[in-house]
Every structure is written in structure tokens, then in C-alpha cells.
1. 21 is what came out when relative contact order in percent (Cα under 8 Å, 6 or more apart) was calculated for one structure; which of 1, 2 is it?
2. Supply the structure label, taken from 1, 2, corresponding to semi-axes √(5λ) of the Cα gyration tensor in Å, for residues 69-172 alone with the calculated value 25, 16, 13.
3. Out of 1, 2, which structure matches 3.9 when distance in nm of label points 7 Å out along Cα→Cβ at positions 205 and 229 is calculated?
4. Comparing FRET efficiency 1/(1 + (r/R0)^6) of positions 61 and 85 (r between Cβ atoms, R0 = 41 Å, to 0.05) across structures 1, 2, which is largest?
Structure 1
Amino acid sequence: MQRYFATTDKFKNIIISEDDIFHIKKVMRMRVGDTFELNLDGDILLCKISSLSPFEYEILDKKEENHELNGYIRLLYCLPKGEKTDLVIQKSVELGVNEIVLINSTRSIAKITNENKAKKLERFNKIIKEASEQSKRTKLLKLEDVITFKEIVNYKADISLIAYENSTNTLNDLNKLIENAQGKTVNVIIGAEGGLTKEEVELALNNDYQEITLGKRILRSETACLYILSLLSFYMDR
């Protein structure tokens, strides 16, 4: 069943966006009597359309469900080139990630500036909303800002990991770090295509990050994200 995220105004009236109403009427081609779901601050409401013009509906029931992980994953992703960020955001939502922090790192080619930040964040948050509706997320992933690498110190966690291609650690070491991740906040830093500089890695290690390997092969930045996020999702979903 199609799900949409709704908000409330100052009078506690439920507000469905015009884009979502258009989607209901023109894309999904729903008719009077058809049902859909509204996510209102984590409460899932089963609704039935009573009128299309004007658009009106009635709430039939409230559903009890929770599709969130037992824990909190924060992905700190150094901006890659092209549309890889769109893909990583979409799949992060599906894998249960709670927050993404985008980083203008030293080797990030496609940087986000003050001039284009608002427009890009608007598009990213649209991707988050659509992916959350598709994957039946109870809560929207948080993505609010773009930082410089040195600002990672402002994001604290119980477990902080940094993927580093020159790490001498093994996958067994990674397993030991995350096998008890349930109920904890986990930070994960993934570099852009050119990797991380020695200075960036040292900064992270000096602020309680632990370097990890993601196997014997060098992964693309978007693949690295999906690899570690899938592992964390596995452990937090058990």
C-alpha cells in the first residue's frame, strides 16, 4: 500500500503536500474508496479517499509497526563525483541509516558550496522522502548540512569507524567492532574516489575513530558505503 509522510500545522491539522496529492490522483490514479497510509511523526494511519475534488479522506485505523533498526547509524560520506551521492542516499534509507553527514573532503571533486547547497539538499531530501515511503520507514533519515572534514569531531558516537584502504586490520577485526552494535550509535566515514589523505585519517584516529578494512579488494566509494551499511543493518536488525 502506498505510504506518504504528513505534517501538522499549528492547529494540529494534518497536512499532505500538494506533490503527494498529485501523486495520489495522477500517478497512482486512486479513486474514491481507495486506501493509502500516512506516516505522521511515526504513527501510521490507514486512510480512505472520500473525495478527489476537493481532495478529502477519512482515517480508518492506526497501525502499530516499527521498521527502524535497534541502534543509530550515522554515515559521514565524503562527496563523490557524479550522481553517486543520490544512489548512496537512496540505499542508505533502505538499509535503515538514521543520519547522513556529507563532507567536502580534500579529495572530493564535486564539492557543495554555499551557493548550491540549498538546492542540492532540497533534492537529497526529496530522495530521502521517496525512498522512506517505498521502504516503509517509520522515521525520515536526517540530512541537514555539509561539513568540512575537521568538523567530524562534532559528531560523537559509541563506535566510530573509518574505512581506510591501507589498513592492516582484517575483516575479523571489523566483525569484533560491530557484532555488538545493537542499541548503539555508530559513525562510519567513507572517503571519496581518491580516498582519504593521511592527515584526514590521523585526525579521525586522534578522535576515537578506529580504522577498518572492507576486504581484499578496493571498492568504489558507493560500494563501500553499501557494504558496511549492510553489515551494520544485519547486526542491528537481529
Structure 2
Amino acid sequence: MVEQVLINDDDFYIPDANQLITEDDTPVDNFASDKQQRLLVSSLYSSLQNKTFLAESNIGIYYTDLQPPIVPDIFLSLDAQMPENCWEKQNRCYMVWRFGKPPEVVIEIVSNKLGNELGEKLRIYQQMRVSYYIVYDPTQQLSEQILRIYELRGRRYFETTETWLEQVGLGVTIWEGEFESRQDTWLRWCYQDGNILFTGDERAQQAEQLLEQERIAKEQAEQRAQLLAEQLRNMGIDPDTL
């Protein structure tokens, strides 16, 4: 893990974490955004258990000690792990100089017109060199466009219609369905074939459905065997001797 960060052209140093504000106890803004964030984070941890990554919501990212942290709704950082002691001051938020790189993906969920997602936030994530910046605007606060994806090419963001994020091996999709007893339209992670990443509850439900299908198939096989045995008996043949 990189322990130093370039702050200017002349000096390398590690900012003193004790002087940084790692949390201010600001609550999440609304129920819908909270559920959406939980869906995106939980599905990653339940579906990508063989990968090393860090995904969180409402955690501050320090990209320099000269500026306050930016707090995205969601971030995904590949090949990164939560520090062993996350209560230590220096481990309470994502400090780019400690992880050695910015997150690969940042997602902002628009709930009003005050977040400046297409202005200052876009500029900051571009400066941080986040590979993909995604703006999800489910209630169309900013425009009629619900989903915007920006890909870093060189030093600049370019908006793209490609929902497959090649550099992270994941995609995003708009999905209608039920999450935590709420039927709604959601932003979901997906594989390249378009299948969504399941949450833990969805995986458990899928397993139950498979067991139920196996039970029904077994019952049907037993019924067919009983019917065949009865037909043989009617023909004067004892099926137990076959």
C-alpha cells in the first residue's frame, strides 16, 4: 500500500490524519436513496466473494489534505481492502494516499437540484482520476436523462452510452423489481450478459426455488413410476419382478 502522496512538485509527505475531518455524522438524505445505496453495495459483496474490493456508501474520500473530502453516494475500489482497525482515525475514510489510488467507480444518486453532480462533483472526480463516474437521476431532477456514465480517457471525462464498464469487468442496468419489500425502478450492477448481481436475499430465494423445482420433478417422476406400475399390473405383470 502506498504511504505517500504527491501534494506539490517539490515535496512528498503523508498528511496527518488527526487533522482531517473523517466524519461529521451527517445523515443520509432520504429513504429511497438509502435503499438504492444499500442495494448497490450489498449485491457486490454477496456476488463477488472471490474478488478483493472495497465498496461503501456515504464514506468520505480525501484526495488531498488541501481540500475537504468529497462524499459520494457509492464508490467501488478494486484490489482494496478495509483496514484491519477501521476505528483508527487514519482508517475511518478513504484517503487516496493510503490506498495508493482512487476508486475505479463513483456513483451519485440525484435527489434534488442542489448536489451539483454535473458541475463541481464531476470536476473533482475527473481531477481524482476516477475511471467511471455514474450519475443516476431516477426522478429526472437534472434532465430527462435518467442515467449518465462518464469514462476517463486520458485526463478528461467523456460521456458514453456504453453501460459495460470494461476496466472493472462490471456493468450497470436499470431494473424494475422488488427490493426490501419495495417494488420500484432500481440501478443495478450486472454481468456482461445483462444478468444482475444478486443480493443475499435473492440468492437465498433462488436456492429455494431450485429446491422446490427439484421437489416437484421428484414427485412427478414418482407419479409416472406409480402409473407405469399400475398399467403393468393391469396387464398381469408384477412390476416388482422386473
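1. Label of the source structure: 1.
2. Going through each structure in turn, the value belongs to 2.
3. Matching structure: 2.
4. Looking at the calculated values, the largest one is 2.
Values in this text are rule-based calculations from the coordinates and carry no lab data. Fair warning: this is a prediction, and the values are worked out from it, not measured in the lab. Cβ atoms are built from the backbone, for glycine too; each structure is taken alone.
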